[in-house]
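Enquirer: In what follows, structures are represented as structure tokens.
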Structure P
Amino acid sequence: MAYVAPVEESLFFIENCTSIPRLCAAGAFPLGDGDAAAILTAAGQFAAEVLAPIDDALDRVGAQFADGVVTMSPGHRDAYRGYAEGGWAGLTLAEEWGGQALPVTLNVACLEYWHAASMGFAMGNLLCTGAAETIEAFAPPMATFKRGRDFAAWLGLVPRQHTTGGKPRLGRTSKMGQRDIRRLLIIGAMTVVRWAVRKGAAKGSWLARMLAKKPRLVVAIALANKMARSVWAMLSKGEEYRGSALAPA
């Protein structure tokens, strides 16, 4: 049986059981007449026409890793490209991040459609959005930090660096950094490390070299440091994501 998103029910709830219409009228959200219906309809179509057809392959085949290359399950790459190009990843994120600053309740309805159509596809994207929102909520503006290392030190991932007599000196690693962001980065890094240990990192990659000589937890913290620096570069300089520590050198 083909998946059909409950668009009418979602729209009824938003229009009659939430304060979204009143907030939009006051200018709190960039939604005009009919915009919510159009967004929900498009989200439902994406779920039914793109995600539901690939759900079986996601469950049965999944992503495959061999010789340092990840091969996605049939249809997943095109589905994610459509998800990204459609702006679905940033519905609730700030406009300066490329988001649309729309109500969370509207996004929850879209998430319901996507999870119902393909849980395997929707889960990863939800985790990424949660991490981005945590950084937005708890981190100061990236302009506060002169370089990515300073952001990583503020999080408590690397020692603070001071200059004495023109020479750089390493201080202590702060335990007072932002714990929520630090925890998310380390958990994500540990997931990558465990996966690499189980499946094998690409020969010659940064991760393979680190795992050959360092304990797993040390490698995870080092990877979290790299991730923090990437976040700083993307937010402060507008750089794009440059690749993975799993990639061959």
Structure Q
Amino acid sequence: MMTNSINISESGKHEILLAKESVVSVGEGLSVQILEKNEAHKNFSVKYYIGKNAKVIHGRIMNSDNHCEIYQNENSSYELFSLYKSSSNDTLNVHLTGKDSVCDIKSVAFLDKNSSVNAKHTVFHEIDNCKSSQLFKAVLNGKSKSEFRGNIIVQKNAYQTEGTQLCKTLLLSDESQMNAVPELSIMNDDVKCSHGNAIGSLDENAIFYLCSRGLSETEAKELLIDGFVREIIDLMEQELGINVQL
């Protein structure tokens, strides 16, 4: 199978259409925004190599099965936004291989009917003085299901590591399901790492208050749902210059 090789040598915004297998290289010192596109309901494998001192903002609208490997060199910055609106199996591995590199992973799953998302996100801290954060939010309606397996792996020589991981879920029906499995695998003591998980439903008191201010029950629920995901969606739109439809 042929591998599609994409070399990014200029700063700015880039739209990438993935092939079955793709390799994307970002040059040293560049500042780029990458909007990733693919055909729905296919399987894709992609590797990103981020050069020294490069800054990458990466957006994905997930509608397929995807295996993504990220390799960051020294003093690089990688920010990922993923939006799941249909069924997807997503494996993401970020390798912090260069000192002083930073990664920030933000994801929103907005599912209905019988849709399901399985997201397995792992950050490998392979060297010292690196930072990572993972935030996964899910809004589940109907009979939809989601599973989030987040992991921070800190190697023995990865001193002064900072890593955070948080999963938050809104269940909008009695038949929707969320399985969150946050994990930490730490092999030295000089780290600051944390993980958390919260699953709940819409606040009835908040709905009552908004209705008392003139909103219908439907409008009140829509406003609360929007507020739940808005912090990620706003950033995604601002950083990538796109309009996100939920």
Structure R
Amino acid sequence: MIDDWRVEFFDDVYADLALSRTKAQSDAIAKIVVEIAALVEGDVVFDQCCGRGDLSLALARAGMRVFGLDLCAPYVERAQGRARSERAGCAFLVADAAVNAAPSPCRCVVNWFSSFGYGATVVQDQAFLDRAFDSLGPGGVLVLESLNLPRLHSSFQERMERNAVGPEGTTRVVRTSRIVGESLEQSWRIELPDGRVLVRPSRLRLHPPEAIEAMAVRAGLVLNGRFDGAGAPWSPHSERLIVAARRPE
């Protein structure tokens, strides 16, 4: 249920540049999820797009039991290794969260780091929310974090350049962006310290807040609030968007 570009795009190079968080940053995000979903120690959380496990492991450190899925096998392998090292209460599998629900009812489903919107169609994006509903027990909460479309439109940047300094040297990243219809299309030029140059496209469907909420309701969920990326009340000027919705009791 994915476009082929995702299989190549989401690798360790991209994760090092855009997805990695420090333990303190991940713990802060986990705290936001715990507060929004009113989680208590021992609750089960389903991390729909777990990546290399940063948020899943932070939730485990906060006392949760976590089940995570991701389509990127190297990411899942890294997450599994980190979980073993930390002796964390996490289980990770390579699978598509648009197709697969959690193996048992969860208190919370989390979809973070702009992981929502990569389906080839709106129907496939809707499937993530349908599987979230299937995964939640009665009263369980979906916490979905995304770009805030009103802010994106008001502060849109067509070109971004930055240098990322790492153990092997400096990586130069040039990203060009354009909005085409309902999608954010980007081209990434990544100049690695060893001289290699990677050029890759990406595409994210842009759902405004009210559209995400309507899709959550369509999945059978009840809206539970709209927040900014720090868990404070949302505004059109918020850099990020969090939509919370719960499965009825």
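Enquirer: Suppose helix-only ellipticity at 222 nm (-39500 (n - 2.57) for each DSSP H run of 4 or more, over all residues; to 500) works out to -8500; of P, Q, R, which structure was it derived from? Display every interim value, and only then the final one.
Expert: Values: P: -17500; Q: -4500; R: -8500.
Answer for the origin of the read-out: R.
Enquirer: Given a value of 2.3 for distance in nm of label points 7 Å out along Cα→Cβ at positions 51 and 211, calculated from one of P, Q, R, which structure does it belong to?
Expert: Matching structure: R.
Enquirer: Can you spot which of P, Q, R the value 60 was calculated from, given it is percent of Cα pairs over 18 Å apart, for residues 179-234 alone? All intermediate terms of the calculation are to be shown ahead of the outcome.
Expert: Working: P: 29; Q: 56; R: 60.
So the calculation was done on R.
Every number here is computed from the coordinates shown, using simple stated rules; none is lab data. Keep in mind that what you see is a predicted model, and the values were worked out from it rather than measured. Cβ atoms are built from the backbone, for glycine too; each structure is taken alone.
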